[in-house]
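What follows draws every value from the coordinates through simple rules; no lab data is involved. Because the structure is a prediction, the values reported are computed rather than measured. Cβ atoms are built from the backbone, for glycine too; each structure is taken alone.
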Structure 1
Amino acid sequence: MTTFDNTLNADGALIVGAGLAGLFTALKLAPRPVTVLSPKPLGTGASSARAQGGVAAAVGKGDSSHAHAVDTEMAGAGIVDHGTAESVTAEAAARIEDSARWGTPFDRDDFGNFALGREAAHSANRIVKVEGDRAGWAIMQALIAEVRRTPSIRVVRRHYRA
């Protein structure tokens, strides 16, 4: 019988998965120590990098997270939980700002404001994009670069149990 020693000493938090959610969580935990387990090189195994379109957030003048939540609930035709819609849309603008601060090159107008589009059931322009439909790839690249610059985050690749 073969014995595998897959022991990993992880200081602080351990995050399994290096997609958008895992990298974002690691960055939000910094400067606390974090170990991120990734079965593949960063950016190659996560579907987030292939996401097209943009990100919806009430960042435009006159828009609100509540209006965004109402649009979300209406589009869901009865299957969207009100509290969840309110909670997620209330955080959306701050998460866009986080991503921009970490280097995501969101499309901007001549005044430096986000260039906002309208899609689907949104009643206001609130879709933040990168080069049209490259938001997923660009956000992942920005987060990967920020993770690599953050000394409290350690990425361990190819550590899995056979």
Structure 2
Amino acid sequence: MRPRPLYEASVDLPPAEVRERVHDALRQGRGPCVGHVGRRHLNLHIHAPERHVWSPWISIEVSPRGEGSYLRGYFGPHPSLWGSYVAIYAIQVFVGIAGLMHGWISATLGMPTTGLWVALAMAGTLALSCATNIAGEWAGAPQMALIRGFLAELLGL
């Protein structure tokens, strides 16, 4: 499992101005994004016609830094898809550890080591899950660049 791509930026605008500019652009439909502007966060994702399973979503925290603002957030897939991936990872790890323990105990007792095969299968499915996660990140990279460019143009980065 890899960390999600990080977005960080420092701007000379105060947080209220950052939120206002993004809110105005989203309301006017400018740029590749739709989303929501909260008190401390900007939640952005790609317009529905261009959105795919691998399209990025990002929640950016806007915090004051000196006279300006600091923006920080992580790109990821749709939150429910990301939650599904986390659940799948957890199940695979749990079943893999249980299989490993069962196989090891069986081996020490001279019984068939079927649990080791289960652990090996879970390692394979975990690798497959990680590969689909990486492939989705690669497929979503052009849209991540669109969101970064949208923010750079809007905030004068």
Discussion item. With FRET efficiency 1/(1 + (r/R0)^6) of positions 58 and 114 (r between Cβ atoms, R0 = 25 Å, to 0.05) coming out at 1.00, pick the structure among 1, 2 it was computed from.
Written reply: 1
Worksheet entry | Entry that produces 18.0 once Kirkwood radius over Cα pairs in Å is calculated, selected from 1, 2 | 2
Worksheet item: For mean count of other Cβ atoms within 10 Å over residues 66-73, which of 1, 2 scores largest?
Response: 1
Fill in: Top of 1, 2 by distance in nm of label points 7 Å out along Cα→Cβ at positions 26 and 130, largest first
2
Worksheet item: Given structures 1, 2, which gives the highest value for volume of the Cα convex hull per residue in Å³, for residues 50-89 alone?
Response: 1
Worksheet entry | Test item: helix-only ellipticity at 222 nm (-39500 (n - 2.57) for each DSSP H run of 4 or more, over all residues; to 500) calculated as -19500, pick one of 1, 2 | 2
Worksheet item: Between structures 1, 2, where is relative contact order in percent (Cα under 8 Å, 6 or more apart) highest?
Response: 1
